[in-house]
1. Of structures P, Q, R, which gives 0.9 when distance in nm of label points 7 Å out along Cα→Cβ at positions 40 and 56 is computed from the coordinates?
2. A value of 51, 35, 28 was computed for Cα extents along the principal axes in Å, for residues 136-263 alone; which of P, Q, R is the source structure?
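Read-outs: derived from the displayed coordinates by stated rules, not from any lab. Computed from a predicted model, the values in this text were never measured in an experiment. Cβ atoms are built from the backbone, for glycine too; each structure is taken alone.
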Structure P
Amino acid sequence: MSAPLPVADGPAVYAIHENPEWFGVFRDAFAAEGVPLVEWLLVEGELDPLSTPPEGVFWSRISASSHTRGHILSKEYARAVLSWLEASGRRTVNGRAVLELEVSKAAQLSALKRAGIDVPRTRAVVGTSHLLNAARSLHDELAAPFVIKHNQGGKGLSVARFESPDELEAALNAGEVDEPQDGITLVQEYVQPAEPYITRVEIVGGEFVYAIRADTARGGFQLCPADACAVDPLTGKLVTPPGATIAPAPGDQLFSLRDGFRHPIIEQYLAFTRQNGIEIAGIEFIETADGRVVTYDVNTNTNYNAAVEAVAPASGPRAIARYLGGLLRETRRPSAPVLRRV
């Protein structure tokens with residue numbers, strides 16, 4: 001019989017996630033800020049959707065890549081839990097609607113485009129039988145390389161670059177194209193950076209925290225900043241990610257602070273997060289050789305890099321702990337009395 005979700009003795013911040021390897025920095029940050037924290041690890045278990053949830057603030061960190069860690073049911077579990085919490089009037093952070101953005105790159109791109117933010121030209125293909133036709137259509141339009149990626153991806157595991165539809169056809173025939181978890185594959189223009197890096201903008205509670213530079217020569221398409229992403233969990237050796245042109249060596253830092261970063265895209269991202277109810281995120285963009293600023297990924301379960309945190313003007317995890325601690329204090333305040341006319 002599975003254990004019920006743990007409950008604190010009093011109001012607390014409840015962190016909803018599925019990957020303990022990513023969570024250590026947050027435990028430390030909440031402890032340092034003196035904010036009571038309870039983890040709800042949604043891998044499998046049980047839920048009484050007719051019960052009353054505990055008092056607190058509920059922060060979702062469920063990842064689109066949870067299935068790559070064998071946590072096949074985490075996204076559905078989180079949908080049920082967040083629906084229960086929100087139906088009960090509890091304060092969620094990155095709640096049910098935001099989860100749907102996290103688990104769909106197509107939905108992210110539509111929302112970004114609607115906000116006036118430049119995104120890669122993309123086809124969303126349901127079922128692999130239509131993949132080649134979509135690639136031919138996009139390639140004819142662009143006359144340039146393209147990439148394919150899973151709509152529910154993570155860590156660059158499903159991303160592959162092709163120079164032509166013929167290359168993709170050969171890969172399909174060889175069985176080298178994986179089936180996506182949700183049945184949707186994106187065919188997308190390959191965005192060539194002016195320099196071999198992308199930028200990730202970190203936002204907490206509607207405020208810009210800092211921006212980082214990620215080395216695409218060594219990081220390729222796998223640009224997860226968590227330290228756990230840099231090594232193979234089975235061998236402990238450094239991973240050479242798909243798309244990398246230089247193998248990482250011990251001591252290499254793929255991530256660095258963009259010190260003093262100021263760019264109009266920050267205000268666009270802040271407006272975008274407000275419009276979509278996103279309270280914590282890392283948003284990634286590429287500055288291209290032809291002058292575009294192209295946004296391609298919104299991470300609502302954002303992770304932080306230790307080397308960047310060591311030199312950053314503010315700590316991302318501490319900012320989250322302070323922000324959620326502030327929301328928790330608001331939930332504890334007694335309501336003002338309602339004046340009635342008699």
Structure Q
Amino acid sequence: MNVLVTGSNGLIGSEAVEYYDRQGHYVVGVDNNMRAEFFGAQGDTTWNLQRLKSRTQNFEPYSIDIRDRTALFNLFKTQSFDLIIHCAAQPSHDKACQIPLLDFEVNALGTVNLLEATRLHCPDAIFIHMSTNKVYGDAPNEVPRVELEKRYDYANADDHFGIAETCRIDRCLHSLFGASKAAADIVAQEYGRYFDMKVGIFRGGCLTGPSHSGVELHGFLSYLVKVAVTGGTYKVFGYKGKQVRDNIHSYDVIQAFEAFRRNPRPGEVYNLGGGRENSISILETFDLVEKLTGRTVNWVYVDQNRIGDHICYISDLRKLKRDFPEWDITRSITDILQEIIVAEGAKYATA
């Protein structure tokens with residue numbers, strides 16, 4: 001099988017590269033390291049590209065900008081793909097307002113470029129689009145909540161499992177990132193439904209793991225551990241630090257993609273996160289990281305929350321598990337943090 005992975009130097013992309021390479025497939029990676037342009041030196045993914053080169057047998061990386069339609073189409077003309085995993089994006093909720101045109105071009109235009117290249121040159125391929133829960137904007141904040149000692153939670157038993165795919169994506173505040181990703185999400189659905197292409201859309205919660213190049217504006221767990229390991233100071237933006245996220249390991253993300261590949265449902269949308277079992281607030285994360293590292297996490301509180309930010313977000317995984325009953329979460333929040341702590345510790349031990 002020939003596999004194309006965009007954003008191949010990033011967290012989910014690199015996990016996909018390694019997984020399919022281990023299975024003996026030929027993997028083409030597309031990544032021009034724009035994360036360094038978005039976030040500076042801390043976001044540079046060159047280290048991950050070098051790691052992939054050293055650990056793979058059938059991986060061929062290309063430095064292509066997904067906004068460059070000509071370059072993308074030329075790649076598709078010269079190579080045939082059975083599976084496309086589209087992870088490349090401008091990923092920051094907060095950064096987008098500083099670079100609105102670049103954000104939209106990468107997230108929306110880049111996605112339609114890839115979909116059209118697939119339609120023209122390999123229409124029978126499976127196409128996985130990595131979307132985000134930010135397509136829901138701040139609509140999830142309308143779900144009734146209770147405030148507990150160190151977290152917010154849903155007030156009603158009917159909401160126990162979290163936010164479902166039926167949550168609206170319009171008439172709410174998204175951030176420009178959420179808007180550009182919503183555009184990409186809708187066009188990916190359209191290619192699946194209108195052209196009957198095997199397109200699956202996965203709306204990610206907090207995707208994480210040891211291959212993340214976490215920065216303050218993107219990569220919650222990775223960045224928090226980095227701060228703890230280096231003795232820096234973490235900024236908590238609003239909501240008393242009780243805001244909740246559900247975290248999923250990059251390995252479990254790829255296993256969800258693989259479940260869709262084996263049984264594709266054109267144009268279907270799935271929420272993809274850690275679910276209730278892997279949900280945790282920032283304050284609870286401080287406690288767990290301190291327990292696992294023996295280090296005190298230094299943090300300061302900024303009263304202003306991020307615009308359009310979720311107060312309590314847990315991905316309802318019931319639809320995903322119903323359609324793909326062989327899939328489940330395999331890495332707990334403690335497992336995830338332990339992996340990141342080891343990875344970050346190793347980075348700074350050799351720095």
Structure R
Amino acid sequence: MKKWRQGLIRQAAPLIDAIRLIDESALQIALVVDEQEHLVGTITDGDIRRTLLEQLPLDTPVSRVMCSTPMTARETDNNASVLAMMHSHDILHIPLVDDAGRLVGLRSLKELTSVPEQDNMVVLMAGGLGTRLRPLTENCPKPMLNIGGKPILETILENFIAHGFRRFTMCVNYMADIIKNHFGDGSRWNSHIQYVHESQRMGTAGALSLLPETPETPFFVMNGDLLTKTNFKQLIDFHTQKNSLATMCVREYELQIPFGVVHTDGERLTAIDEKPMHNFFVNAGIYVLNPDVLAMIPKGGFFDMPDLFKMLIADNRMTACFPLREYWLDIGRLDDFQRAEAEYVSNFCMTLKS
């Protein structure tokens with residue numbers, strides 16, 4: 001929001017000035033700052049109305065009326081995180097502050113929800129058994145496990161929506177009704193959701209052979225047990241720019257050998273690397289595919305996504321890797337679930353700041 005400075009007001013200003021500012025700036029919020037422009041509070045239309053009901057005089061200092069513990073975010077926080085906080089706390093604005101608490105900007109719900117709508121389909125794989133997460137998954141499918149107060153799959157859905165994607169297909173199997181009953185047709189999220197029901201386990205790509213319609217544009221495929229802050233718009237743009245048939249998101253993985261690695265030349269010892277660290281790129285479970293690759297997927301059988309990429313590579317077709325720099329966590333085991341619970345707030349919600 002470029003005109004946020006129009007909403008600045010000092011603590012000693014009278015309430016009537018805050019009322020005029022809110023009315024005239026069209027920001028619907030007054031940002032209370034000190035002389036160094038540290039954010040010390042906010043005033044909204046609701047605060048004004050409560051003050052009027054209390055019959056406080058209009059020359060009451062703003063400092064007596066303001067919310068002195070406003071919720072804030074950093075300028076570097078992505079739109080999905082800020083939007084999630086707005087929905088969670090039912091607020092319309094989030095002031096942006098720097099490390100010293102100085103006001104540097106303002107985000108509004110209207111601004112964030114005006115993201116251009118994208119027509120690319122998003123296919124979410126949500127049919128796994130979640131065996132390694134038992135007993136948590138004995139009565140609940142893994143994508144519906146609650147982290148941060150909502151199902152993993154709902155966080156995934158909302159992150160895509162924050163980037164403008166609203167067409168979803170969920171591939172379901174294990175306890176499918178729990179997923180269907182929660183999400184319905186997607187209208188609660190102003191989106192469209194359809195379902196593909198796997199009668200048997202079909203792997204991470206096999207269920208794509210059951211899609212009721214062939215997408216007309218590149219589409220996403222994502223495992224339903226991931227938490228990530230991936231910028232999906234950047235991902236689809238990267239896929240298009242590279243003229244790729246299939247793009248795989250990859251994540252850097254470090255593996256330390258717990259021993260001294262010995263190098264030899266015949267019987268001669270030439271070097272010793274003590275507990276060396278090796279870096280690899282690993283499959284992150286998020287993909288973008290062109291529609292014509294669907295013809296390569298066997299009908300009705302088990303087929304994993306790596307199998308599809310191997311076929312494309314063997315056929316010398318263009319495939320690409322999109323390295324993830326953002327937060328990413330595969331919730332495959334109990335310790336991953338516990339880690340996700342511990343990290344959710346810091347990565348997907350903002351904290352209250354005074």
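1. Only structure P yields this read-out.
2. Working through the options, I get structure Q.
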